[in-house]
Structure P
Amino acid sequence: MEITRNNIIPIVNLNNVRPDKDYGQNFLVEPSVSSKIVDLLDIQKDEEVLEIGPGLGSLTHYLNEKEGHLSVCDIDIRMINYLGTIYGKDIEYIYNDIRKVDVSSYDKIIGNLPYNITTELVTYLLLHAKEVKKMVLMIQLEAFDRFNDFSGENYGPVSVLIHLLGEVKKEFVVKAGSFYPVPKCSSVVFTYIKSLKASEEDILGTYKLCKSLFINRRKTIYNNLKVYLNDSLKTKSILETLNINEMTRPENIAYLDYLKMYQLIKERS
């Protein structure tokens, strides 16, 4: 069933499924936008597709028309029950917190993510969706820089991780007025296509290294790396090899240089 401006209130009232603030529920009520988001996923026949936080099914309606095998995961049993009455056995229903779900086998993942745990959810997907080829995610507009920036105050371990694992593209902005209830800010839809820059082992190691080096992001890379290695001479040698100034801050080092840094540390261990 299409979710629109005209039918959202009757659906909510008739089925007692008022949006829950604790779950960050804002339902997309623009069918043209919902359809456009689903088309970005480019679902192929027999692919395993996971939708996160389907709510009342704004995206589910269009996903169900594709030839993939669709599973939907929601932490709110009311939404699972409602979708079950609409789609029956056409799709698989997962009543759980997505952070507790095995996402390793899905080819494509899509979802309108809750604003309050966006970074945590995206990180979980990056680390655990081992077989994913493409993701289409909608998040709070201002949160997008955490995943797309290559330097600066929003740049950090997750930025490094996502760029080492694949390619990120900002697709379009969805205005706040396209949702019910209306959130305080607009959202952005972005695509992620997996494209490994190194082995998954090295990428995970680089991510863990960055988590340590960014704890004190206002300190120099020399000071942070020295604490990590507990060896000032080795720290100087690695930075010299990579041609990184000792006074550089972590937020100003390219993600590929972090990969090289991890690989050098591993070689010299």
Structure Q
Amino acid sequence: MLPAELIRFKEIGRSITILTAWDSLSSAIVEAAGADVVLVGDSLAMVALGHATTLPVTLDEILHHTKAVCRGFTRPLSEQPMVVCDLPFLSYQCGEDKAVAAAGHLLKNSCAAAVKLEGAEPEVLAVIERLVRMGIPVMGHLGLTPQSVHCLGYRRQAEDKNSQQNILFQSLKLEEAGCFALVLEHVPSDLAGRLRKKLKIPVIGIGAGEDCDGQVRVTADLIGLTSKQPPFSKPLISGRQLFVKALQDWIKQQHPQAKTPTKAISQQGSDY
């Protein structure tokens, strides 16, 4: 699937589904579930690598996990979901040349077809325009942007009229810069609906209500593997509890109650 296909989905009113994956096992599951897009998000820093935020994950780690994700697909290439990679913190904030090199490195050495980056500051817009000119498709990301955790935290964004107007302005700038889709995270649903109607590119929500062109979720959250769930992503099953219980039962089967030990045969007395 090409990025332009997502714009066609919006035009015909077909909802877009995006799930994250971080290795070959998770990507095989997501592919079998029928997701349109697999996102190798920097959330793997927390889901797979044990970090408290997304900031520590490196470009090499993103590439390593993207390769694993690509190896997990089993369908013919034309039927596989499109793979989008997050550009990690400081891989695109330090100038256009570095951003092009980072994004190109991911696409050249994996099956990824596009990258995602956060924000719409003038410097970021310049990076997006350069990437698009170089033939690298870009997905934007506004609202709660995890790479800005030290400034924004993980709280809901765009609660007031001014900040909502700013996101509307930024989203139009991202579309103008050449983004093929926009992820909108943890913002009021009415704002997401306004953006969906305003933009020609798909608006993909996560904690942004149902009035979007599609939805993206961290797969580990949906199947209940993470110890802390975001408020906008309720687990579909209690996966962590189910798996722990199943493994506990197996372990107990390997340790049946100890049998009464056979009494040792007393040693015969010595002739001496």
Structure R
Amino acid sequence: MVKKVAIQGILGAFHEEATVKYYKTDNIDLIQCRTFADLIEAVETKKADTGIMAIENTIAGSILPNYSLIEKSELKITGEIYLRIVQNLIAKNGEKVEEIEEVFSHPMAIYQCSNFFKKYPNIRLVESFDTAISAKDIASSSAKNTAAIASSFAAKRYNLKILAESIEDNKLNYTRFFELKKEDNTSNDNINKSSICFSLSNKTGSLSKVLSVFSFYDINLHKIQSHPIMGVPGRYSFYVDLIFDDLKRYKQAVNAVMPLTENFIIMGEYIEANKSLTKLHKTKI
């Protein structure tokens, strides 16, 4: 049975690459969603079996609205993957780098490749909505001397040629993606990571008490991110990633922390992604 997976964006987007790598197969029915909210809805309404959603980037930071979407949804985080973001200059067959006059891509992709384009001051960089859409538009356009910045997946999807590989400035640029399902992983004894969220009172030392409990139970706070609570000035929600070796002590820590917090939610319990599998070189397809 082919798995249906909801992604944000179109075919050729980094979400597709992350999905193929996470499930280790390209035999997937991708449900293309315009927005992250549409992605959540697709999984909630069972149009898709799972969703793969970007949650943070090593350059741009956390995508806080996505945390909020997950928090308010019926879904659970059931896995994660780190994808090395490799940007390529791609164009139609027959084009040459020296003849390119315009390059289209998402503003962040253009920013991430600024050093490369210093060698080509005559190229006009044009901001667009998305890297994969830029590639698709180049493929369907009759214009010459144009190119896009996008993934190798996009090049393959739209039958384009890679004129220059790995043109991004930072070779350690990773995006983290969550797998989202309606069912959780509570029956999996191998879980060693969780994502939680909670809010706190304005009392002095309230956050310190929570952190002390996790320290006592030898729970590693892999990440902590604050987010303003809409409509409540001065109040924040905290999104926290925990890593643990002992599932029993983790459960004890959670039970000890819950009375110290407000609106405590376990967003997901899952197996930590093995970063060594992402490797520090571009993905071959």
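28, 23, 11 is what came out when semi-axes √(5λ) of the Cα gyration tensor in Å, for residues 169-208 alone was calculated for one structure; which of P, Q, R is it? Label of the source structure: R.
To test your reading of the models, identify which of P, Q, R gives 21.1, 66 for Rg and Dmax of the Cα atoms in Å when calculated. So the calculation was done on R.
When distance in nm of label points 7 Å out along Cα→Cβ at positions 41 and 249 is computed for each of P, Q, R, the one that comes out at 3.1 is Q.
Each value in this text was obtained by applying a stated rule to the coordinates, not by laboratory testing. Keep in mind that this is a model prediction, so the values were computed, not measured. Cβ atoms are built from the backbone, for glycine too; each structure is taken alone.
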